[in-house]
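Listed below are the structures to be examined.
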Structure P
Amino acid sequence: MFSRFANTILRLFGWNTTGAIPPGINKAIMIVAPHTSYWDFVIGRLTFWGSRVKIRILIKKEVFVFPLGFLLKKLGGLPVDRGKKNNMIDEVVRLFDEAESLVVVVTPEGTRRLVRQWKKGFYMIALAAKVPIALGYIDYASKTGGVGPLLYPTGDYEKDMEFINAFYLDKTGKHPEKFNLSVSHEG
């Protein structure tokens with residue numbers, strides 16, 4: 001029922017959803033890009049409800065204040081201390097180890113502002129937890145959101161990022177000038 005409601009809201013605003021996590025895949029890191037607006041959270045959340053993908057979302061801990069923090073937790077938010085990168089990676093890997101089913105959403109840009117390099121944490125988590133990376137997206141040009149292909153990280157970061165960059169090359173953020181595919185070895 002909630003899935004229908006979410007899809008109806010999306011359709012009213014002209015949005016469509018495509019793709020899904022394939023059956024039998026119970027665990028994944030899902031990156032979502034471009035991330036250039038607060039609206040990305042709203043559209044993304046509706047998209048995942050509409051496609052019945054139960055997700056958890058890594059969100060900076062600073063926004064988990066009353067009453068917003070309570071709401072964010074109900075929406076699947078997991079507070080993250082971005083100052084403790086290695087601990088965060090270990091913590092998310094532990095969550096994967098303990099769960100039968102878990103899809104954790106990460107925005108590799110880490111912010112809605114223009115960045116020169118994506119954060120590498122999503123890749124490190126997927127590699128350590130031995131889970132695939134699902135390529136989630138929100139494309140304002142086509143008003144489409146959803147899930148693209150899966151990538152099983154090989155450990156060859158540069159090669160895997162070529163695949164990821166190729167997928168996102170034609171995706172447009174709400175503020176296209178804030179989206180950059182450039183990545184590096186930094187975390």
Structure Q
Amino acid sequence: MNKNTVKKEFFSSDYPRSDIESILRVNQAGEYGARRIYQGQLAALVDSPLAPSIKHMAEQEEIHLATFNTICINRRVRPTALSPLWHTFGYALGYVSGKLGEKAAMACTVAVEKVICNHYQEQLSYLNKKYPDEEIELKTIIEKFYEEELEHHDIGIEHQAQKMVGYNLFSFAIKTATRIAIEASKRL
């Protein structure tokens with residue numbers, strides 16, 4: 001899905017709703033961070049056999065980010081104030097994990113995408129409960145992006161992420177940092 005396939009009327013509702021604003025803000029921030037992670041990984045692993053897989057994931061993240069950017073602009077939802085931090089932290093995480101090796105880069109991907117998949121599932125559950133007959137297009141976008149994030153997770157598993165030395169500790173640290181980033185981006 002590209003930003004042009006999202007219907008214009010999706011953006012012309014009488015918002016803001018603070019819960020929807022929070023969802024949009026955190027999703028835009030998360031996709032921004034993911035884009036930066038993959039940019040860092042590509043810089044570190046430019047000549048790696050993994051580069052095409054990372055590029056594929058990065059391209060999907062670009063579409064996710066463009067979609068949430070457009071929705072946020074049109075619904076007048078401000079981005080998180082933490083964007084400069086995610087800009088630096090995301091790239092550094094991607095670059096360092098790439099420099100640690102292919103398995104470390106994929107372990108980073110698996111950890112981040114696991115948290116994001118859980119996060120998207122929680123959002124969908126919330127939206128379906130609170131807005132069963134509303135926000136259909138937002139729910140559809142989140143469902144589609146959930147499937148693509150799950151694909152990224154599975155790519156990491158296929159590329160032996162779990163065989164990284166120190167995988168459990170590395171994964172725990174990245175998952176924890178990702179959860180903290182999500183909570184902070186919802187509010188700030």
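Annotations for the structure displayed:
- Which of P, Q yields 34, 19, 17 [Cα extents along the principal axes in Å, for residues 117-172 alone, calculated]: P
- Among candidates P, Q, the computation of Rg/Rh (Cα atoms, Kirkwood Rh) that gave 0.98 used structure Q.
- Structures P, Q were compared on mean count of other Cβ atoms within 10 Å over residues 45-52, and the highest value belongs to P.
- helix-only ellipticity at 222 nm (-39500 (n - 2.57) for each DSSP H run of 4 or more, over all residues; to 500) derived as -10500 - corresponding label from P, Q: P
A short reminder: the numbers here are calculations on the coordinates, not readings from a lab. Computed from a predicted model, the values in this text were never measured in an experiment. Cβ atoms are built from the backbone, for glycine too; each structure is taken alone.
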